[in-house]
Every structure is written in structure tokens, then in C-alpha cells.
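Novice: Each structure below appears as C-alpha cells.
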Structure 1
Amino acid sequence: MFRHNFIPSIMPLATALALSGCATQAASQQLTEARVAYQNALTGPAATEVPAKVHEAKVALERAERAHEREAQSRAEQDLAYIAQRKALLAQQEAERRMALRKVETAEQQKAEVLRQQRDSARHDLQTAESSLHALDSELDEARDARTQAEREARDALDSLQRIAAVQAEQDRMVITLSGSVLFETDKAVLLPIARNRLDTVAEALKAQGDDKRIQILGYTDARGSEAYNEKLSRERAEAVREYLTTQGIEADRIEAVGRGEADPIASNDSPEGRANNRRVEIVIENPKTAAR
């Protein structure tokens, strides 16, 4: 309230005294210091921070000036000037204290805001991490369920396959052996109707093994006939099996058909039973690492 009522109208007392007759009388050191202290308070931050205290210093200085007018260098002038100086200095100190306190409060508020932002950011990061973890758990559960389902389907397909063919599982590959007598007529490479049913089962088993495995179809004959004829017939039979499997959803670039003719017999060709065993088609499923070597 004092800031609006009196500070703008205050003239420096030293200037006012210069216009009066008392200006020729020397002031005491205490009065001089009081005038400087008041002037500093009036022109410094104290004028806006603590105007009431600056006004108190003004009133005290006016008393000291009146004492000076009555008797220069008197004890009353010195005492009143000392009081005025102290009030001016206290006003400045109080202003500085308030500004310092305000700086501290501002710094604390800024620190609190930074901490709040860090807390909110940490909470957001934690929530995001938890959401990602939940999503990952869900994906793992889904992947685990899908793997379990795929393994179950592969076992079921293998069980069905073992009822119609000889299945030999080795470390790096699986060999499915189908009797040629149920696939083809004698000296022909055209699939019999029953052969299609059996190859449907084979196709399901192959798809259950995954799409990253190479497949080799090996055709074999018995030892009757020439080697050239047997090799040609076995290759045509392997190609017939390959073509049918591609119609059942097996990728053509995964399958290789090879005619082995009368090579690698698994039984003697001296008996009808032995020759029947040698007339066969082997489907070899290779693991990816095996196929890469």
C-alpha cells in the first residue's frame, strides 16, 4: 500500500537539503551514512519488496534531519541517524531475504515439477513395459499352443502314415517306404486309385513335418529287365508320385524325383516275395541342416 502512496513522491533528502539554508552545516558521519543507506533502499529492490520498511526508514531519516537542523553534529542527530540507517539497511536485508526465499521456492517448485515429470515418465514406461510383457506372454502362450497343436497333428499324421507304409525315423531324416504293387500296375507308371488314397495320407504327413524340409522321392524296381529300362521306369514312377504330391499342396521346389532302377535292393531278387519288396518308392524327408550339407 505504501508503494502506491508515498514512494513515487519521495525526493532524495540530500537534494532537498541542498536547497535549504541548512545545507551549509556539515552533517555527522552517521547522518551521511543514513542518507546513503536510505537512497540505496529507495532505488533498490526494497522499494518494491518491502515499501513499508522503506517508509519507516524515511520517517526515521526525516527525524534525524530535523535534529540536524536544530543542532548540527548533535548527539540526537547521530542517534536518530543511526536508527534511520539501521532501518534502511534492515529494509534492504529483508528485501534480499524475500528475493532469496522466492528463488528457493521457485527452485523447489521447478525441482518438484521435474520430479513429477520423471515420476510420470517412469510410471508410463513401467505401464508400457508391463503392457509389452503381457503382450509377449500372450504371444508366447499362442506360440506354445500352436506348437503343441502342430506336434499333435504331426503325431496323428505319422500314426496314420504308419498304418499304410513303413516309416523309419533316423537322426537326420525320415524314410517312408511304399510298396510299388499298391501304387502301380506291372511295368506302368500310372498311379492306381488306391495309390491316390495312400498318397493323400503321405501328403498330410509331409505337411505336418513343416515346409522347411527337402523331400526326395526314390523309385526302385526289381532286377528283371534291363538296367536302362528299370532306371527309366523307376524315374517315371518317382515323377508320378512327385506330381501327385504337388497337387496336394506340397511345394514343387521342395521335391526331387530320382529313378534308382534295380539299385539298392532290400531283399533277394530270386523269389517273387523278394522282388515285390524291391519294387518300391521311398520318400526321404531331410532336415534342413542335412539338406544343406
Structure 2
Amino acid sequence: MNQELDALIQRMCGACAQDLTRYDPAFLAQSLERRVAATGGGSAAAYLARLAEDRAEAVAFYRSLSISYSEFFRTPLTFALLEALVLPGIAAERTRTGRPEIRVWSAGCAGGHEPYSLAILLAELAAPHRIFASDIAEAELAAARQGVYGEAALRNVPLRHLRGCFEPHGGGFAIRPRLRDAVDFSRHDLLDPRATCPPASIFGDFDLIFCCNVLIYYRPDVRRLILDKLRCCLAPGGYLATSEAERAMVEQAGGFAPLIPLAAVFQKTGTSVRVR
């Protein structure tokens, strides 16, 4: 498999100038297997030979590396913790210090489910706030700005939010304009060394960063670079929420302390705790 991955990396670099060395090898191997099956089966060697001649397929393979499935309130424990402790604690600290607004960044926002979930909670909290959401995929950002979803994506939405936050739209449901307008969507590459945070946010200083199902696709050294960037963008005492699968990665990297056992919510270390 190592030879196949080396060949894949070389083919992709030559076919569409994409560097795959930053990805986790196990993830690349799984992606190669899935793409071979999706294009009619056959051998990995035959597929790799095709990549050398078929740029369209090389682009398709690269796009397949972006797995963007999500749902509203996808991780119930995380969102329960944010709703009950983290966001009220941030709001109380904002009032105490005179901070003008709560600042939130959803990094790798895909179709917008996560930033809109946060918008719902912050609207209920009734505290001034700004939500920035970013992704590298323009197609995902376009869908997120539309804010229209199928019924399956809403299965974790609490009943009290369904009527007030969504309205029927064709065969699905649209996020209501007051919530859609509360989120600033923009393209941002977490691996770009020239950009720390989304340009729209100007200076970062976020109270909460939500970065879910991003770290798992990269090599350990790349994960650390991303986490260093996120930590730099957080305000003193700020919080980071990831997926449960990424909890151990954050703990091993350092710079963050878990808020409670088992939850993938962390606080930037070296500062006082805000949750009350």
C-alpha cells in the first residue's frame, strides 16, 4: 500500500498540482479504495495509471477528499454543553468586561449546519454576537448561504427550535432570514500559511471556535499546525469544540484543557476559566 500511496501522491501532483502529502496515509488509502470502487472497480494500479492521463478524474479524486456531511446539532453532548455552560459563561464574561460582542468561528463549516446551530443558540441567549463561517469549497459555501436543507438534516433539532428557526421551502426547510443573515460565510484555507483567520473577521479574537471533522484527515504534524493556528485565533479563555473522534488529538497536542470528561470541548490554557 505504501507504494500505491507514493504513486497516488506523484500522480496527483503531476495531474492537477495538488500536494497530498499533508493527508493522513490511512485516510488516503481509504479514499483511493472508495474512488476505485466508485469508478467501476478494477485494480488500484489501473486507476493510478488513469490518473496520469485523465486530469478530470484527478480533480474528481481531489474533491472526494472533502467529506462534508453534517447535521444540525450533530453532537448532542457538545451542543448541550455549549448551551448550558459555555455560551452563558461567555455572555456573562462579556458583560463583566464590557466586551461588545461574542465572536464565534465555524472553521470547515461545510453546508452551514454547524454555524446555523450556533446561531440558533446565540439568538436564544439574546446577547450581541457575530458568527464567521469558513470552508475551502465554494460549492459548500454557496449551499450554506442558501440555507435550505432536507428533513434528515434536521433530525437533531430540538422541537422548540423547529418552528421558530425554519420555514418550509420546496421539499425541504429553509433557515429563517434572521438567522441566515447572522452568519458571515467566506472561503478560507486552514492550511494557508499566509492567513490565520477568515479575512472578514479581520483580527480573530474569537470566544469560541467550532472545528469539527477536520483534523482527522491530516498527518499529526499538520494537525498541530492547525491547532496552533486555532489557539492563536482564540481570545484569552476561549473555547474550541471538535468532533469526538478528534478529542484525543487535541489533548495530545497541548495548549487546551478539556472542559469535562468525554466531551470534545476545550478551553485555551494559560488563562482563567470562564464557565460558572
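Each reported figure results from applying straightforward, stated rules to the coordinates on display, with no laboratory input. Keep in mind that what you see is a predicted model, and the values were worked out from it rather than measured. Cβ atoms are built from the backbone, for glycine too; each structure is taken alone.
Novice: Taking Kirkwood radius over Cα pairs in Å for each of 1, 2, which is largest? Please report the intermediate quantities before stating the final value.
Specialist: Numbers: 1: 28.5; 2: 19.9.
Top value of Kirkwood radius over Cα pairs in Å goes to structure 1.
Novice: While we're here: Quick check on the output: -21500 is helix-only ellipticity at 222 nm (-39500 (n - 2.57) for each DSSP H run of 4 or more, over all residues; to 500), derived from one of 1, 2. Which one produced it? Intermediate values should be presented prior to the final figure.
Specialist: Details: 1: -21500; 2: -12500.
Considering all the candidates, the number was obtained from 1.
Novice: Ranked on mean count of other Cβ atoms within 10 Å over residues 126-133, which label among 1, 2 comes first with the largest value? List each step's numbers first, then the result.
Specialist: Working: 1: 10.0; 2: 19.1.
Structure 2 comes out on top.
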